[in-house]
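In what follows, structures are represented as structure tokens.
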Structure I
Amino acid sequence: MPNPASTLVGVVEELWRYPVKSMIGQQLAATEVTESGLLGDRAYALRDRSDGKIATAKNPRKWPNLFDYGAALSGTATAGEKLSPARITLPDGTTISTEQPDASRILSSALKREVKLEKIGRGEQDASNKEVSEEYWLDMEGLEHRDTVTDFALPEGTFFDTATVHILTTATLQRLHELYPEGRFAVPRFRPNVVVPDRWF
């Protein structure tokens with residue numbers, strides 16, 4: 001009888017963490033997974049000072065270039081220890097730390113919108129328990145809304161849109177490419193945490 005501790009349950013092709021919500025993240029070789037998802041994932045987010053909503057690439061009219069920003073933790077994330085700061089790379093190549101006192105000012109200037117960089121963490125939580133973000137719906141037949149922006153609530157005490165772990169299969173990417181050959185379906189733009197091949201086993 002095989003040892004359950006060594007039983008293969010699946011194959012992981014890629015692991016990703018996104019320290020700042022809606023920015024391109026970092027690829028990992030290994031990570032710890034907690035009840036709050038991958039350690040350090042969506043630990044930070046930008047709050048729009050004008051309306052208090054959490055910035056998201058799901059509303060590209062308001063946030064057209066969040067994907068041009070990248071974020072990576074500056075150290076190894078270990079459960080039970082204080083999370084290391086994140087390093088944010090701006091579109092012009094400038095790098096700042098989330099611990100810089102002027103980080104929000106620099107990001108506001110780059111984004112041309114007043115924002116506040118906030119962190120979620122035990123004992124140092126800036127976010128409230130009722131965060132709101134927004135999503136733009138394309139003008140496409142069959143959608144619940146068309147050519148409009150709607151608000152949605154984030155899970156309590158998090159900067160996630162819905163689930164704490166996002167899994168993407170290579171079969172999904174292949175199918176999207178088949179349906180829209182001229183499109184670019186790069187993994188980081190979907191911001192999955194785990195990418196699995198077509199056949200897990």
Structure II
Amino acid sequence: MRRFLGRTLPLLIVLVFGVLGAIQYFVPHRISQVFYKTVLAWSIGVASMAVITAAISFLRYHYKRIMTTGSRSQDVLYSSVALVAFIAMLGFGIFGTEKGSIFYQIYQNVFVPINSTIFSLLAFYMASASYRAFRAKTFESALLLIAAIIVILGTTSLGSALMLDKFTIWVMNVPNLAQKRGILIGIGLGATATSLKIILGIEKNWLGG
């Protein structure tokens with residue numbers, strides 16, 4: 001019974017709803033559309049429970065770090081700040097999140113600047129990664145380097161003066177778009193294959209264990 005509830009029943013649920021969810025795309029009937037909308041509403045409700053699960057996991061993780069780590073460790077400080085901030089924002093959010101509230105003020109004046117700072121650091125990371133990737137050691141990397149320089153210059157006023165803007169548009173709309181579509185087709189085939197493996201019970205890693 002335990003094995004049935006732990007492994008067999010979840011596999012049966014995934015099989016049934018996976019097959020029905022795929023069939024409804026090929027059956028343009030009112031019942032099929034109602035079924036799809038109902039299941040979609042259920043999935044949104046189930047997905048919203050993931051927020052609660054994530055919050056509980058977050059609290060447990062940092063609580064264990066505080067209780068099992070030495071009092072002088074930096075982990076205790078970081079986990080304490082995370083817990084205090086989480087509980088404080090949760091408490092402020094209960095009293096309202098509208099404009100002018102404490103929650104809104106903290107979000108706009110603390111979270112947004114921190115978030116912008118973290119994203120601004122990505123520019124330096126991208127510059128470092130580009131330097132390592134664009135070193136012209138092979139023909140392919142040299143071609144990538146030349147294309148990158150042309151595209152970067154083409155988006156500037158200097159590129160417009162050198163009449164590189166039209167060539168940049170061609171590069172983005174023809175070669176770049178072609179390889180992007182190839183990647184998207186590969187992603188779609190991979191997602192389809194993975195979905196079939198999960199629906200048919202071949203892939204069972206999501207069950208854990």
Structure III
Amino acid sequence: MRTFTETGRRAQIVQAAIETIAELGYGRASFSQIAKRAGLSSTGLISYHFAGKDELMSEIVTEVMGTFTAFVLPRMQAQDTKADELRAFVESNVDFMRAHRTQLVALLDIMASARRDDGSPLHGAGVAEADLAKLTEFLHEGQQAGEFRQFDPRVMAVAIMSLRDGVLRALAADPGLDLDVYERELVALVVLATRKELQC
């Protein structure tokens with residue numbers, strides 16, 4: 001079991017790594033740069049807590065995704081209908097971007113840049129697929145409850161996630177992005193695409 005000091009040091013390193021990646025990019029986020037940002041005397045202090053860059057990146061992915069789930073899930077669970085849950089999901093995703101832009105920019109870069117020898121993502125691929133599967137099942141349940149129109153849940157889940165990720169990429173490129181406008185239009189798109197009254 002880690003001591004309080006060790007836990008605090010790991011958190012300090014993770015935060016410094018997130019800020020370094022968000023500012024410099026994954027490729028330039030060396031242990032040297034991370035140690036400098038964290039105010040550490042040497043990179044050895046990072047190596048003491050993390051076996052290598054891959055382990056540190058994995059810790060970042062786990063932490064950011066855990067924070068995201070803790071932010072979004074209660075807002076969805078507070079709703080009475082699947083339709084309201086879906087709206088809350090979209091709104092809380094954008095709200096999370098407002099509050100955690102740096103973390104999300106770092107996460108996006110890690111998932112896009114860290115690759116295995118065969119070119120497959122080293123971090124986050126399983127998480128992304130699991131989230132997609134959960135949203136697919138949620139949409140199917142909404143159809144079964146008679147709240148959503150008939151559509152292919154998997155296709156709709158992919159579309160919603162793609163729209164969400166598109167906003168995140170735009171925010172990564174432009175920190176001054178007007179998220180109020182994006183949130184309003186994203187909610188409208190998702191609601192109109194899924195509501196039962198819509199006939200295609």
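The numbers here are math on the coordinates, done by the rules we state, and not lab data. Bear in mind the structure is a predicted one, so any value in this text is a computation, not a measurement. Cβ atoms are built from the backbone, for glycine too; each structure is taken alone.
Among I, II, III, considering only mean count of other Cβ atoms within 10 Å over residues 26-33, which has the greatest calculated value?
III
For which of the structures I, II, III does the calculation of Rg/Rh (Cα atoms, Kirkwood Rh) return 1.08?
The structure behind it is II.
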